[in-house]
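What follows is a set of structures to go through.
A short reminder: the numbers here are calculations on the coordinates, not readings from a lab. The structure displayed is predicted, hence computed values, not measured ones.
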Structure I
Amino acid sequence: MNRKAQTSMEFVILTGFMIMTFLVFYIVIQAKLVDANRDKTDQAAKQVENLVVNEIKLAESVTDGYYRQFELPQSINGANYSIDIIPGAGNTPEIVIRYAGRERVYFVQQGYVKGSSTVGKGMNNVTKNGGNITMQKITS
């Protein structure tokens, strides 16, 4: 009888150890997947930022009278987001993208955007008149 009790106890201990090992492995894998997904979403947000910044740089490099339409995606890696151009410190505009509880900020060169520039999901336009670049969300 003593031998059966010892075998049962060894089985329970071994099973418990294997379950603990599996749980630790599972938690580590889940953490890695969350990090990878966050990195992918960050890269997608950077691409949206680059779209806007490249439109600004393109408008800076051309003469007055420039007009162009461009489109921003409806989501970032499946996540909802908002994008705004706000006046920053010293009247230096900032492009702010908020997504998945995170935020990206890009500081634009001073004096590039004048007036009430807005940008958003979907179609937008960028114009250059009198040396001033303005971006507007196109509402349908």
Structure II
Amino acid sequence: MIAALSEKKPNLLINFGTAGAIKTGLADIVEVGQSVQCEMDARPLGIALGATAFETETERFTLSDSPIICGTAVRFVTSAPELACDLVDMELYELAKIAKHEQIPLKSFKFISDNADDSSHQDWKNSLPDAASGFLSIQDDLFSNQTKILILN
């Protein structure tokens, strides 16, 4: 990804992906406002839940004014994580960290594929065609005012 950013030099990154809803009432496509790392737990070292040891300003990344908080985990989440968030995915936090480092704005849109519960695995698989259609339905609005965009999914 770093090589693509260096080569393409986009003025905006867009992440589109699926996410499991933690907050009730989320459906279809939502824009993410903040990204957190919900599984990083260095509290035995005196470091806050979600913060990475020896790093500063990486606990939470603001992407837009949307109130939706996305928690990133390295596993398929089937229950609410301890760190408060509205939905969960498996990639946004890392993308947000790279975007901040490279000083490129990032927008993230998540298709709510499941409810982060015991049926999430099957619900996620069944939702993929709808997720693809959903992204296609919003792409014209996303791309109309941008000159150089790199899409990350």
Structure III
Amino acid sequence: MKKKQTIHQAVFPLSIDLQMKMNPKLDGLSVRPTLMQLRAMRQIRMTGQSTLLDISNTLKRDKSQIKRLVDELDELGLVRREPNPKDKRSKLLFLTQKGIEFFEYVERVEMTFSEQLMEGISDEELEVFFNVSNRLLTNLRESSDD
């Protein structure tokens, strides 16, 4: 009898292999943010502006960890902070021009890589894949921690 594959067995190697194949495509960059820093930059890019708390909640990380991560992005010249007019205790985070240009490059690499990965897969198959992936994510987020 064939053993049933788990979600972890399917997703984990896909995630690792994706990262391993993407890394060389980003080697020529003058700055090299970590994966978590790229996720923070994506959050800022998608929203136009974010706070540390926004990023902390989205990435499900401690605010102090996100602060260190953003401090490093600031030192690299990829993000800037401005006073938050709605909350004097927080700062609004924006991508700098360098950060925008950097992230546009990353997005082009991701798009090219995605197109290569999806070769030979029909639109219908991709739709099923994305629907199932989104449902798995929803189930995971709604599941109890027991």
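Tell me which structure, out of I, II, III, gives -16000 once helix-only ellipticity at 222 nm (-39500 (n - 2.57) for each DSSP H run of 4 or more, over all residues; to 500) is calculated. It must be structure I, since only it matches.
Out of I, II, III, choose the structure whose coordinates give Rg/Rh (Cα atoms, Kirkwood Rh) equal to 0.97 when calculated.
Of the options listed, only II reproduces it.
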